[in-house]
Structure P
Amino acid sequence: MGAEALGFAGPDVDAELIFMACDLWAKLGLTQVRLEINSLGQPDERLAHREALISYLSAQESLLDEEAKRRLHSNPLRILDTKNPAMQGLVNDAPKLMDYLGEASLAHFNGLRAILDDAQVPYHINPRLVRGMDYYNLSVFEFVTEELGSQGTICAGGRYDGLIAQIGGKPAPAVGWALGVERILELLKSQSLLPAAPVPDVYVVVPSADHAMVAAQVCRALRTAGAQVHMHAGTADGQGSMKSQFKRADGSGATWAVILGGDELAAGAVSVKHLRGGADAQGTVSLGDLAAWWAGQAA
């Protein structure tokens, strides 16, 4: 999922997007997430840095790995983002893009920093943060964690003021980010923040695949009445004897089992069984009275 603001050029909008992500982490309860920021300046500044970077790396070509050699003339900025431990010293000593930024680019970056500082949002300036797309300019940022190994970037974005014009639109500034939902879920899991699976009120036992259609109707009627319902799936594949279904029903934590027995269905009814030993532990309910029956249980 992502968030974008189109048509606004100031660093205050960059900060708004960053605040939105920070607030999301807070609402989710996530910790151990670090904000890294950098500035890519403007294309002409980046070009001057690119030439200096190629010159520096070419003089050290024997120390480059195969991926870096392949990127040397096509996208040397990405070499700065290498994860190869053998190249860290080389990359650390490489020319810094920040040294090639003009007055306006520096003012934008310092404006963003001032807003983050005033809001007491901690960040780390990472001169090797370059992002993977050439259309980025000025502010770039990532939210990273050490808890997911190589998949540690959970949200990333920046400013891309020239992109709309590049794809044929009217020129307009733009900034945004995207986050990986699966990575967020993994981080929630690693920090024991995932909510427990909801416990159903009713588990629908389906003895035969022939009853699949009526099972769907029963589940829908109960859900419409406000019940949390699990339906046994897999009967069409021969999975799930009555014994195993009742075992699953009990393991689900459901209070009631609704059983679609052949005789009962022929009479327009279903069997109901209290799984927790309550009063009126077993009986039958007509299909048309399921909503009223559940209302009585929920009262």
Structure Q
Amino acid sequence: MPSQMATADSVDTHALEVTRGERFEFGKNWSNFLSVVDEGRVERAVASLRTLLGVDSLSGMTFLDVGSGSGLFSLAAHRLGARVRSFDFDRASVNCTTELRRRFAPPGADWTIERGSVLDRDYLASLGQFDYVYSWGVLHHTGAMWDALENVVDRVAPGGTLAIAIYNDQGTWSKRWTALKRFYCSGIFGKSVMCATYIPAVVVRGLAADLFWLRNPFKRYTEYREYRGMSMVYDWFDWLGGYPFEVAKPEEIFHFGRRHGLEMVNLTTCGGSVGCNEFVFRRPRRLPERG
């Protein structure tokens, strides 16, 4: 089948890019994250997805998770009643998603997991269309973000929803971070230097702010866990090594959606920081008539 061929090619390309220092091994980091996933984190992920999409249930809906990573939000969609299809470019991420399904979903769950690339148009076309297409913090790591966006838009069914999160464009700082992330992925030396400088700096800066404002220094870590059920520590490595790395201004994503006839129904910005802006678009059931 074409999709199987595309998957095999994607895996080979991924391994080659990692070896050349051109891609971060997200799947390896997600494998470590699985050690802390429990029902509490799953429940927080479910609540987060419900809030992002503005729904109480996904019962009877189809849900495509583009770049499933750990599989946590595929699981959240499954818990909300959706028929889920997950894919990722990284073999280890596919394994993580599969393991999460084994741990937390019942046998025979309507949840398909496979390897594939969002940049492979033939593979994407073979999937069909979905009521919900979800890709949080993924498309800017493909090396061809705008092509990836073009490909996922076509997967949204009439009346369907596209939910994405894209790194905020900070101009010069974003260019500096691109170089630093490439340095991290270049080998053990780059990784050691970045970990030895960035992580202590973040911890000290946070501790100083907490002491100044008389806050509990451990609260920021527990609050972070409450947000989407994620882990601050593992997200540090995700941020440091997250290469390829592309960014976009909120208005660029808004205009992209508008060009494709999508209506933006939800926007959450990161307040100008280095984080992701979240966008939720809806495709009309029918194109508006032209006068």
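Of the structures labelled P, Q, which one yields 2.9 when distance in nm of label points 7 Å out along Cα→Cβ at positions 103 and 215 is computed from its coordinates?
The read-out was computed on structure Q.
Matching task: 18 is the computed value of relative contact order in percent (Cα under 8 Å, 6 or more apart). Pick the structure from P, Q. Could you put the intermediate results ahead of the total?
Numbers: P: 18; Q: 22.
Here the read-out was taken from P.
Suppose you compute distance in nm of label points 7 Å out along Cα→Cβ at positions 143 and 263 for every structure in P, Q: which one lands on 3.9?
Derived from the structure labelled Q.
With FRET efficiency 1/(1 + (r/R0)^6) of positions 23 and 87 (r between Cβ atoms, R0 = 25 Å, to 0.05) computed per structure, which member of P, Q shows the largest figure?
Ranking P, Q on FRET efficiency 1/(1 + (r/R0)^6) of positions 23 and 87 (r between Cβ atoms, R0 = 25 Å, to 0.05), first place is Q.
Rg and Dmax of the Cα atoms in Å computed as 29.4, 87: which structure among P, Q?
Label of the source structure: P.
Taking distance in nm of label points 7 Å out along Cα→Cβ at positions 175 and 207 as the criterion, which structure among P, Q has the greatest value?
With respect to distance in nm of label points 7 Å out along Cα→Cβ at positions 175 and 207, the highest-scoring structure among P, Q is P.
Taking 0.05 as the value of FRET efficiency 1/(1 + (r/R0)^6) of positions 167 and 191 (r between Cβ atoms, R0 = 25 Å, to 0.05) derived from one of the structures shown (P, Q), identify that structure.
P
Using the calculated result 0.65 for FRET efficiency 1/(1 + (r/R0)^6) of positions 15 and 71 (r between Cβ atoms, R0 = 35 Å, to 0.05), pick out the matching structure from P, Q.
It traces back to P.
Assuming -15500 is helix-only ellipticity at 222 nm (-39500 (n - 2.57) for each DSSP H run of 4 or more, over all residues; to 500) as calculated from a single structure, say which of P, Q it is.
Derived from the structure labelled Q.
Assuming 2.2 is distance in nm of label points 7 Å out along Cα→Cβ at positions 95 and 127 as calculated from a single structure, say which of P, Q it is.
Of the options listed, only Q reproduces it.
Kindly point out which one of P, Q the value 3.2 was derived from, the read-out being distance in nm of label points 7 Å out along Cα→Cβ at positions 55 and 135.
P
If you work out distance in nm of label points 7 Å out along Cα→Cβ at positions 231 and 255 for P, Q, which one comes out largest?
That would be structure Q.
FYI, it's all coordinate maths here, none of it is from the lab. A quick note: this is a predicted structure, and the numbers were derived from the prediction, not measured. Cβ atoms are built from the backbone, for glycine too; each structure is taken alone.
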